[in-house]
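Asks: Pasting the structures here.
FYI, it's all coordinate maths here, none of it is from the lab. Every value quoted in this text rests on a predicted model; they were computed, and no experiment measured them. Cβ atoms are built from the backbone, for glycine too; each structure is taken alone.
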Structure 1
Amino acid sequence: MNPPPPNVALQDLAALVGDEAAREIVRLFLSNFPEAVRSMGQGARQDQMRIAHGLRSSALHMGAEKLSRLVMRIEDSLAQPGSAMDPADLAAAVAEFEAVAGDLRRYAGP
């Protein structure tokens with residue numbers, strides 16, 4: 001038996017698109033987040049902003065509100081003229097991703 005969605009955001013998503021589709025969306029998030037973070041660490045500022053915006057939105061859809069706020073801080077910082085991404089902010093976002101990934105992985109299944 002599959003575990004239920006771990007938070008309200010995923011409960012709402014599963015109600016909207018169905019449980020299996022919601023699990024697939026979670027699996028995509030789990031596989032895409034680390035790759036996006038690597039790309040964000042290497043890209044031009046405009047690319048970093050675009051990636052951060054997508055990650056912020058995706059994290060919110062996963063019910064990972066703290067992660068979404070951390071990525072929003074990166075996005076807001078990058079929006080400032082002449083700014084660069086703070087590696088400490090990126091490290092905090094990665095650590096929070098790891099903190100929420102366990103519940104998401106249990107829900108998403110293999």
Structure 2
Amino acid sequence: MENRDYVFEDFEMLDDTSLGVLLSECPYRLLTLALKATPQPLRQRMLGLLTGDKKQLLLKDLETLRLDELGAERESVMLEINQSKRQILKVARGLLDGGKILLPG
């Protein structure tokens with residue numbers, strides 16, 4: 001977001017309001033894939049900010065998508081996960097540039 005290269009895990013820096021706005025702007029499919037490979041503390045925080053159907057669908061899909069059981073498909077799914085994270089970073093950049101989310105400091 002500013003002038004440095006951010007990674008998905010940098011969303012830990014956002015306050016709950018900004019993170020909630022970001023999550024609400026992200027398509028369900030992107031979130032599902034990205035959260036599957038997100039460290040547990042950040043995943044739990046993000047899930048805690050979601051409500052309703054979006055949260056229930058995400059929880060169900062996170063439970064059924066088992067990376068360790070994919071075998072040969074694992075590499076292509078990991079590529080898709082990384083693309084999803086990059087797309088969410090683009091959404092965050094647009095929200096930051098538009099003043100809809102704020103970085104601390």
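Asks: If Rg/Rh (Cα atoms, Kirkwood Rh) computes to 1.01, which of 1, 2 did it come from? Let's see the in-between values first.
Replies: Working: 1: 1.01; 2: 0.97.
That value comes from structure 1.
Asks: Of the structures labelled 1, 2, one was used to calculate distance in nm of label points 7 Å out along Cα→Cβ at positions 26 and 42, giving 0.9. Name it. Show your work: numbers first, answer last.
Replies: Values: 1: 3.0; 2: 0.9.
Traced to structure 2.
Asks: Still on this model: Computing helix-only ellipticity at 222 nm (-39500 (n - 2.57) for each DSSP H run of 4 or more, over all residues; to 500) gives -20000 for which of 1, 2? The partial results should precede the final answer.
Replies: Values: 1: -26500; 2: -20000.
It traces back to 2.
Asks: With relative contact order in percent (Cα under 8 Å, 6 or more apart) computed per structure, which member of 1, 2 shows the largest figure?
Replies: Numbers: 1: 33; 2: 49.
That would be structure 2.
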